[in-house]
Structure 1
Amino acid sequence: MILIYSVGGVLAGIVLWAMVAYNSFVALTNRVKEAWSDIDVQLKRRYDLIPNLVATVKGYAAHEAGTLENVTEMRTRAMSASTPAAKADAENQLSGALKTLFAVSENYPNLKANENFAELQRELSDTENKIQAARRFYNSVVMDLNATCQSFPSNIIGNVFGFKESAFFQLGENEQAAKEPVKVQF
């Protein structure tokens, strides 16, 4: 009888552990989705600022059409990227295009003095900081999920129920300039 209770107790412990491990995976997966949503919100805010910035620059620098078109194209590409890796690559390209746009604005003192342009610069700088914070939070949650997916014995439950590791949202390693925040101070 003691053997039956012992085996039953062990089985109950295993089932209880499996339930806790499964619920942990569900919670981590939902936190990753929530963190990605935070990044999306900030990126959308950035995308919404860019047309206003382009329109402001266009009024002062009409012959810089190539630069303005490049910013618009990079914005569209970034908005359509779906995976964290594709989104990071597109965001790197967009940051580069914005840096070029701000460099062009140096040639137009009246543009730099424009109140609307200055406000857009402040908003974009604030948005860049929020994107960076959201990226750090997302990567932290992804690290927790990935560690759980890789750790024994929780990886058994993860494999049985199809939980997968998530990709980090990183800047390109070879693009030192992309690692620097977009500078919007003149």
Structure 2
Amino acid sequence: MHSLLNQTRVEFLRGDITRQDTEAIVNAANSSLLGGGGVDGAIHRAGGPRILEECKKIRSQHGGCPTGDAVITTGGNLPARYVIHTVGPVWHGGSQNEAMLLRAAYLNSLGLAQENGIISIAFPSISTGAYCYPVKQAAAIAVAAVLEFARPHNQPGLIRFVLFNDRDLAVYQAAWEEAVSSL
């Protein structure tokens, strides 16, 4: 499914984030930037050692990446030229600013893409795996952040959500339809 928002095309598909041909993909990283499981581990394995090398440099200079922030590295061996690493919140029931932090992860990733002239970006479902964020709530926050960023900026040219399974894909598509119907 795809939709046009001003000059930005927004797509939703089931697939593998490591195989996306967008200029950048987003990694649902942990604050250490040293790789891990899930999306983070898959990106590091597929992208090769150059990604980890650059993450270690960032870590030595900045001490990692706080929740809600984003940093950028090479894409290494990936089809994407860049990886934007963002740290989403761990779900604690919604009482510890999780929604604000998740929104910040998406907005900071999009802002970093804009700063680097990136015209196409692919997102996974941030925080909904090991960090246990409820998918329906996460999807609503993700699409709201994309709308908030893309409407005034008309950038990037393509924002793609790459979901791991059909259930999550349906949830994200429904969240998008609900969000754009209320514009």
Structure 3
Amino acid sequence: MGVSLSLDKRSAVLRYGLLVIVLILWYSLVWEPLSGRLEDADTRIEAQRIKIESLKRDIRRHYGVDSRLKQSRQELAQAIKRLIAGNAPQLVASNLQDILLKNASEAGLEVVTYKTARVRKWRGHQLALATFTAKADTRKLVKFLKLLDDDNRLLRISRIDIVKIMSRHPYLRISIEAEALFMKG
């Protein structure tokens, strides 16, 4: 009975020893590589989640860019239509002069002199210039300025000089310099 108990103790120790060895082998050969791959997979998944969130933010930021770009192009096309026609600054100046003379005639101004002037620069673009001098009273001047303001074309009065001439029939001598933007293409 003593031998059999000792043999049972040895076989139990042997079984526990084998179990510990099997557990160590299982941990080192199966669990450790598998858990490392799982951690790597978790890290890659988290990196992909961060990338997805970044892409979603980019999508939200760029959402509607096409429609805003289309709207900007339409606004640019409308602005270009409002430019005074001409494929050279001198031609634009001549057309600007015609517009000024037409509006002066409609307002009843008596045009004394008119001419186109040298081209100027504005923000890298060329400005066509036209000048004229006219005689009028205040009411006709206001009507002329109103006609220019109501005109849909893009032009700017860069200088206006008004001198009141006192004579038997007092009048205003008006000198106006107007500019129009010239853009190639």
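Laboratory data are not the source of any read-out in this text; all were calculated from the coordinates shown. Remember, it's a predicted structure, so these values are computed and weren't measured experimentally. Cβ atoms are built from the backbone, for glycine too; each structure is taken alone.
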Looking at structures 1, 2, 3, which one was distance in nm of label points 7 Å out along Cα→Cβ at positions 55 and 87 calculated from, given that it came out as 4.9?
3
Comparing 1, 2, 3, where is percent of Cα pairs over 26 Å apart highest?
3
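Which structure, out of 1, 2, 3, was helix-only ellipticity at 222 nm (-39500 (n - 2.57) for each DSSP H run of 4 or more, over all residues; to 500) derived from, given a value of -28000? It would help to have the intermediate numbers written out before the result.
Values: 1: -28000; 2: -14000; 3: -20000.
Only one of 1, 2, 3 returns -28000 for helix-only ellipticity at 222 nm (-39500 (n - 2.57) for each DSSP H run of 4 or more, over all residues; to 500), namely 1.
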